[in-house]
Structures are given as C-alpha cells and as structure tokens.
1. For which of P, Q does helix-only ellipticity at 222 nm (-39500 (n - 2.57) for each DSSP H run of 4 or more, over all residues; to 500), calculated from the coordinates, equal -7500?
2. When distance in nm of label points 7 Å out along Cα→Cβ at positions 39 and 71 is computed for each of P, Q, which one produces 4.4?
3. Comparing mean count of other Cβ atoms within 10 Å over residues 95-102 across P, Q, which is largest?
4. Looking at structures P, Q, which one was semi-axes √(5λ) of the Cα gyration tensor in Å, for residues 351-462 alone calculated from, given that it came out as 33, 25, 9?
5. As an exercise: volume of the Cα convex hull per residue in Å³, calculated from one structure in P, Q, equals 145. Which structure is it?
6. Kindly point out which one of P, Q the value 15.8, 55 was derived from, the read-out being Rg and Dmax of the Cα atoms in Å, for residues 15-102 alone.
7. Computing relative contact order in percent (Cα under 8 Å, 6 or more apart) for each of P, Q, which one ends up highest?
8. Between structures P, Q, where is distance in nm of label points 7 Å out along Cα→Cβ at positions 111 and 319 highest?
Structure P
Amino acid sequence: MKFKDMPYERVDIEAAKKELASIMEAFQAAKSADEQLEVHRRYYALSGRMQTQMTIASIRHSIDTSDEFYEAEKTYYDQETPAFEHLAVQYRKLLYASPYREEIEKVIGGPAIRNIELASKSVSEEIIPLMQEENALVTEYEKLLASAAIDWDGDTLNLSTIIPYLNHKDRDVRRRAAKKVNTFYESVEAQLDDLYDRLVKNRTQQAKKLGFETYTELGYCRMQRNSYWREDVERFRAQVKKEWVPFAEEMWENRRKRLGLDVMYHMDEGVSFPQGSPKPTGTPEEILKSGQEMYEELSPETKEFFDFMMDGELFDVFSRPHKQVGGYMTYLPDYHAPFIFANFNGTAGDVDVVTHECGHAFQGYLSGKDPVMEHADITMETAETHSMSMEFFTNPWMEKFFGDRASDFLKSQLEDAVVFIPYGSMVDEFQHIVYDHPQMTPAQRKEAWKKLEAEYKPHMKYEDESSFYQGGGFWQRQHHIYSFPFYYIDYVIAQTDAFQYKIWMQKDYRAAWESYLGFCQASASDFFTNTVKAAGLDSPFEEGTIGKIAQGLREIYNKM
C-alpha cells in the first residue's frame, strides 16, 4: 500500500487501556511460558496497531505543521499517551516478574528484560502531567523553528532551504545568509531560553519524583543505556579530547588552506572546496532513481528493500513551506514499512538521505521480518551505526550522484565525519552540565557552551555580526538538545563503529558488508557491546580504540 492511501483513525486511548488491562489479566492467568507468550503476542498486535496510527498522524503533521487536523491529533497524543505508557510499563513489570521469565527471556532476549527494568524506573502515574507538559513544550519548540520565514530575494526560505546559501562558494553569500539566520534566532532567543528553561525544570522535577538525584540518571534510563553507563561515556569523551580533537583540528586546518582563507569563521565550515562543496548533479527525482540503481547493485537484500520503498511511496523528501525541519526514519508496524522524511535542498545532504536514512530504513525493513517485537527495540547507538555505516558502504557509487566531483565528495564526507566527533561529544557534555546543575540561568548555560567550544573546537571563530552564536547560543539550533535529551552521543559512538567499517572495507569490502548485514539482522537480540564484538569491531569504550581508529583514517585520508 502506498503511504498516501494508508487510512488513518485516531487511537481511542481509553479503549486501548481497557484492551491492555484485559491482556494483563490473561497474562497473569496463563499457566505456562507458552501460554504467556501467546498472550504477549496480543500485546504485539495492540502495540503495532497503535504505533501505526500514531505514526501516520505524526508523519502527516511533520509534512505540514500548519495542518490543523493533524496538529490536533498530535496534541491529543501528547496529552493521552503518557497514561497508556504508564500502563504498558505495568504490563512489562508482569512479564519481568513472571515465574517463567527465564524461558521467556530465551525468546525475547536479555536486552528486553533489562529494558523493562529501565522503563519501570522511568515512569509513574504521578509524573504523567509533567510528561504531558514536556511533550507540549517539545512540540512548541519544533513548531517555533518550523515557523522561520526568511526573505531571500523575494523568496521565502525556511531553516532547511536556506542551507545551500549558508554553504555557498561565494563568501559574501554565506555572510549574508548567516546574518539572515542569525536575525531569525535573535528574534526568538527569549522564547528559546524560556522553552529550554521550562524543559530542564520539568525534566528535573520528573526525576526527583521518581527518586533520582538528577535528570541525567533518568535520561540514561529513557535512552535504554542497557550495556554501558555514564562512566563509560565520560571515559569515551576523555579519549576524544586527547586523541581526536587534534586529529579534527588537522582537518579544519587543511580545509582553511584549501579555501585560501587567512581566518576560517563558522560561516566557512560548511564549504570544503574553493569552487564550493560538491552538489548532486541530478534532480530530486533523479537522486532517488540513482539510489534505486545503487541498491540494486549493492546486494539482493538492499535491492528488495529499496524497491519496496519506491513502490510504496515511502519517501517524503521535497522541501515545502510549513514542513518540519530536519529528517528522520520511522516505522509503520502494520505495513512492515519504513518511512523516510527529509528536506532536499540541493546540497550533498540530499544524498545523505539516500545513504544515512536508508541505513536506518534498511535495518527496519530487515527487523520487520522478525516475529519478536522486542528485537526491533534497538538502542540509538546501534541504530546510528546502521545509518552511518551505510554512508560509507555506498561510497563506490558516488559518481552516480556527483559525477566528476565524486572524489571531492568522498574527501569532504570523511572530513565532515571526523570533525563531527568533537562537536557531538561537546553536545553530550553540555547536557550533562545542564542537568547536573538545573538551577543554571540561560546566560550561564551559554557561558558553559562557550567554554566547551574552546575545548572541543579550539579553531572556532565567529564574525562580529554573529552575536547569537558569539554569545554562546549555537546549541539552541540543535533540536536534539530540546527534543531528545542525551541522544546525541549515540551518533558519536556509532560514528566510531562506522569508521571501523570504513577502514575494514578498504581491505575487504565483502567481508565488511557481511559483518554489517549480520549486525543489522541481530537488531536488539543482544546487547550493543556484545553485538559490536560479535561483528568483529572494537568497543568504542575500550582505551586505545579512538587512537587506533584515528590512525587508520589518517592513512586513508592521506591517499585521497
């Protein structure tokens, strides 16, 4: 079925709660592991049905944030789903307490049991009003950014469609675009400060009511950190500061010289070559067609997947007014269908949609064949390993997208991935500081960000007119900080896995691909740390891993 033809019906949350209560009753009455697993499949059906309808509504809202019908549906779910989520946690507690848990665990996996423990610590009836308020604040933030209407020579651009001008080869164009974006952020700075302040206080209050000292601990539970914890992440970031920041600074210096600049400002960072960063040579439609050809050649599994996506019109990637910024992959369980949302803007980022987001979608398509729902409940660093690795596995086909500038793209792709590691680590440390000190004022948060910039991006300079950024406000455009607290380090951890595949595929592409395919198929049947090792990769948390990867990438980069 094509996405546009998928029927939508609002989920009756009260009816769903009654159905779940019935399932809980039947689960407790079951007399064996087999009987309980049979009841558990009823939960799968209910959960899948709800998720499908809620996801359809969410997608259609993000496609057009001005659509009043789907805005009302989003508001309804923001208000009503926390109560259902609370009941779902009670159901999973029954599963955890089952006298047949050991037999059940053999079917659904150890991570699923650990996730129940984490989930049971993360919600209670007492905090439902706070969760509802948090949902509403996040929606308000996302709508605020989507409201950007930037005048550009008579056209109205949003924060996605202005990106080509921010990364334009002409520095004067970049400067002008940066001023326009800066003006928008300054116009909403007070609202951004207020929204984040309320989010920090709300989340801290939730944590206190659940018995946590700070929201940091609750945030880790909600991110399902089921195989590593804060201390591991702190050791990881320490390696980044010691081993990776100097490597990233080499990349920035190479770029500055290549651009012929005396001083590289922030507005220059998105440009990799004097003639401008490589851009796709085809139309948006041609990019998708080239993607289909690429995945047909890559493997039988990727051909089947991409044909399914195209036949079902499961992409919405063209930019339009009132469309939510950014991109994502989501999943429609009842149709076993991934869905990709993005905003094509004529930059190399359009190709990232066909590589990065398709990495997510490919794994989702594979896991949809697994009858155990819990195996699809992957943690985010696992999910981002799928997507970031796919960016590298598709490297041999980049001529389809960039023509004679494919080699330029590959060089800038590697540089961008390398310099991302310090930035992503900085975002994570910033959130630890904020939630460890929830009493900080907006001004103090911005001072903390400026201090971290000096540690993680020592080359960073802003021109005088960039007062919003100069004042430490850059983090406010990073929507993960508002919408998905503690998510961002998952990208960084995953990038180290993807780099290992990059190094591996230079030596033996097919062996690296078979490992990656197995990693995707494993999904959440085992813990992330175990799955990484089983795939033949080094754990990102082990001392020495970061330095080893940096050395391997230097060798590849020096041959480009």
Structure Q
Amino acid sequence: MKIMVLVKQIPDVNAIKFDEKTKRIIRTGVKLLFNSYDKKAVEAAVRLSEKYKCETYVVSMGPVDASDILNDSMKMGINHAILLNDRNFAGADTYVTSRILSSLIMHINPDIVLSGKSSLDGETSQVPPETAEMAGYNFVSNVSSIEIMENSVIVSRDEDNGLRKLEVSLPALFSVSEKINRARQIDPYAKVENITIYDSGFTTWKGSDSPTEVIDTFSMNGTRNNKLITFQELLRIMNESRKPVQEEEHLTLGNPATEKIFLGLAVDDPRISLEISSKIAEIGGHRIIIIGNIAPSRLAGMACHKYIFLENSDNVSFSEYVENFIRKNKVSHVLAPSNLNGRDISSHIAASMGLGLTADCVDIKFENGKMIQYKPSFGGGIIAVIKSKTVPDMATVRKGMFKIKFTSKSYEVQNVRLEKSKYFQELETIPIDNRMHMLDTPIIFGIGTGVHINDISAILEIAGKINASVGATRRVVDMERIPRQFQIGITGMSISPELYIAIGLSGSDNHTVGIRYADKIIAVNRDPEANIFKHSDFGMVMDSHEFIEKLYDYVNR
C-alpha cells in the first residue's frame, strides 16, 4: 500500500510585515517553517507505515528552499520525497495548485493521500478537497484517527458538535486535524535520501491558468486602545452585548426582471445562512435561490425567492446537486458558508466545474458584474482583495460578518430527497459535552492557562445562564480542559462575537489573530503588563479566580 503526504513550507505569519507604500508583503528575513498541520500528516503517515508496512511519499510544490521540509519528513521516516519545482508553477492559486498535485497523484497512484487541514498562511482549506475531486479520490476533512482495513479506511472526523466515525472506500484523501497526533522530534543526524524533482513536464497546468487573481492588498491593525474598567462597568458592557437588536431589519424583496441567479448555500448553520441571503439581497439585481440541508422551518424570514431543501444529503450528493443546478441555470455568483462542510462542498463544486473560489471572506462587494472578495491571510493581519475570472464566481464567507435582514414575504420551497454516496458509511456519532455551545453567541469567554481547572465548570455554568459560549487557547486545549472544537487562534477558530472576555490568557499572537473581528474585547489578567491588554478595548487587572467567583455570584444572585 502507498501513502502520499502533501506538505507546504510557509513563512512565519507572526513575522510577516507589510509595506503600505508598495502594497507588498515583506518576506525578507522571515523564517520559513514546516506547516504544522502538514507535519502532523507526515507523522500520521509514518505511524501507519510502521503499523501496516506501507510505502510512503512526501510531496511539496515550491522553490528549492522547500527541500528543507522534505528532508525533515524523510528524517521522520518517510521513504520518498518529491519536489514540484518549475517557474511555470509560480502564481498558482488553490485551483491550479490542486490541478498540479492531482496530476502527480494520478501519476504515482497512491492508495491514501494525507494533508494538513489548511496552511497557516492562507487558511483556505481548499487544496485538499479540490485535489481529491480532481484526482477522483474520496475525501474526508478534519480527520483525527485513521485505521486501515482491507479495501477501506475507518476514520474519525472532528465536527462542530462532536466526533463522527466513517468507513471510507479507497482510494481516499484525508486532511488531518490538530488532534490527530503530536509529531515526533526530528533527528538532525538521521540519514536523508535524495529528493526527486519534477518540473512541469508531467502536467499542462501553469500558474498563469489560475481562475482567481489578487487585485489589491492592505494591512489590518491588530492592536486596540485598552481602557481599564471596574467590575460594574464590565457588567454594563456585558448587558449591552446581550441585548437583542431593538428592531429587526426588514427588506422588501422584489421580483427581478433578469433571469440571472445569485445562488446561496445553506449548510448546517441557520444563522450564517440568513447572513448570506441578507448580503445577496443587499447586493440586489438577481433572482435569489438558496440550496441547503437545513429544514425550512429553521430559516423563517430568509431573504430569497426560492429555497431548495436537500433531504438526506451528504457532502457528495449536495455538491453534485448544486453542480447540476449551475449547469442548467443562469447562475452568476455563488456564496457559501465558511464552516467545515460549507468549505468542503464549495471546494468540490469549484474543482468539478473549473471555477475560481475564494475562502473565508470577511466582506463582499460588487463591481462591474463581479464579486470583489476580501479575504484575510497571514494570520488575518493582511487582507487580500480577490476577483474571479470565471462565471459563476464563488466565495465562502465567515460567520458574523453580515447583518441579518428579514423579509415578510414567504419564499417558495422545493423539497428534494437525495441518495447518499455509497463510498461513505457512517458508523458512529459521539456528541461533545452538552455544556459546550458553538462559538456563535453574542458573548464568548476565552480561557487561558491562568484559569484554574476547578474554575472551568463555573465559567461553563455562567455561560449557560447568559446565553454565552466558552473557547480556549491552544495550551488549554492541549491540556484537555476544553474540547479542541473550541480552540481559538491561528490553529483553531476565528470568532466575531459582540463581546469577547479573555480570562487569564497572555495574549500570544497565535491566539489574538483569532479574535481580530470581535466587536469588543475585555481582558482580565492579574499581570498589568500582559500582552492581551494591547489587543483589548477594556481591561481589568484582577486575579482570574477572584473574577470568576465574583461573576458567578452575580449571575446566581
């Protein structure tokens, strides 16, 4: 059995600088790193090889410098290394990168392909599913365990609400989660074999074929003006953040004269589905159709002309239905949610149809009939402005970026029952702790290592009483005090609540990149010099236990 791992060398995102005059990213002197998710994929391949006696390959597409991570992969135990290096590959976006990688996969013909779930510089999560679609491999994202059977693989997939165990037919490509393992230390004295270099001779795809283009870049200011407040002032800010919008915004949805369709995808999450439909309605000028897997009763007041409800769908059948819909109708634009399944589904559609796709956008504008897409990169500190060359153009959007507006006019509903793919069999679903809630509430508490383990139950109880949720830093998650689904930061989630209350955390760059889009941030730390205060609007110099005890008494008074 052959296992191939796709890896990427990335710049240290915390060291990246931006020249405001030239609008260029300054890479000079920036250390290059082994993308941490990919390193875990290499570790997973080596462990599988040790257990099942597999032949292993590692592949990277990039400059000669990328040989460093290929050497490291072989020192970890990989058998063969391949570097895809050619000037023709320069400027490749996710689509063309996936085309080149899939060409090599079909050339080597491995049984299993592994990759990290994303790269920390781009965070698109597009390359693994697009590569799988182009190579004809079954795909599962965010995998935390792998067991090889005779003609299939059993994997556990980390999802928003728990763990799903699946049996997947081979060949298959899996992107791995942060949870899958702890990569071994690299032996500097280990023997390294030769690296095979492939130029563009094995594929016709070039970077210039990319269906998306970056038309502008600008930097985001990552610091805030901290103001020290009292506990009573904190309660006032919390209460203001908890208040519902005084008056729901409504809009009138007319019937457009054009037959052109602006298509939205409603995947798993009603709130972001309503945000997407509202943004499409705000742009206007199109017939709005939403296709989704959410029951119509959970989308009351959604701004669209028609909702197509896909019953009994999985990612494969959902993607195939949307592809057929696009081919048969005059679809100009597609917006999807940037959640786990939304990213996978949109990537499969883009790969199958040859469409440009921009992931995880924080804003969408409309110019000359094209979507102008604003995407964070390099940890969120830099925004790339992207345009697609294809029709329809596609983007996934981050939750919490658009205001929800309702319409009083009922939309037409079409129910479609689909058949799930025969290549995936669901074996088991394990829910997470029922005290944990998705990080989409108006108030989110962030737990750092300064919070004692005995105080976590109190925070969860407080959150439950005020309709808030609880996340944590990577170190807290590594200590297994909070499930990994609730990790906030560069290797976790990015959040955008009304109010983020950071308790007992230092404020490392790896964490603060995940809270840039919070409306207000309050930091609670007994160290007045803690870095988190530089990234907060308000602060309290206070012991975490004392703060939690005082807040607990307040909500239980």
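1. The structure behind it is Q.
2. Clearly, the read-out refers to P.
3. Q
4. P
5. It traces back to P.
6. Matching structure: Q.
7. By relative contact order in percent (Cα under 8 Å, 6 or more apart), the leading structure of P, Q is P.
8. Looking at the calculated values, the largest one is P.
FYI, it's all coordinate maths here, none of it is from the lab. Just so it is clear, the structure is predicted and the values come from calculations on it, not from any experiment. Cβ atoms are built from the backbone, for glycine too; each structure is taken alone.
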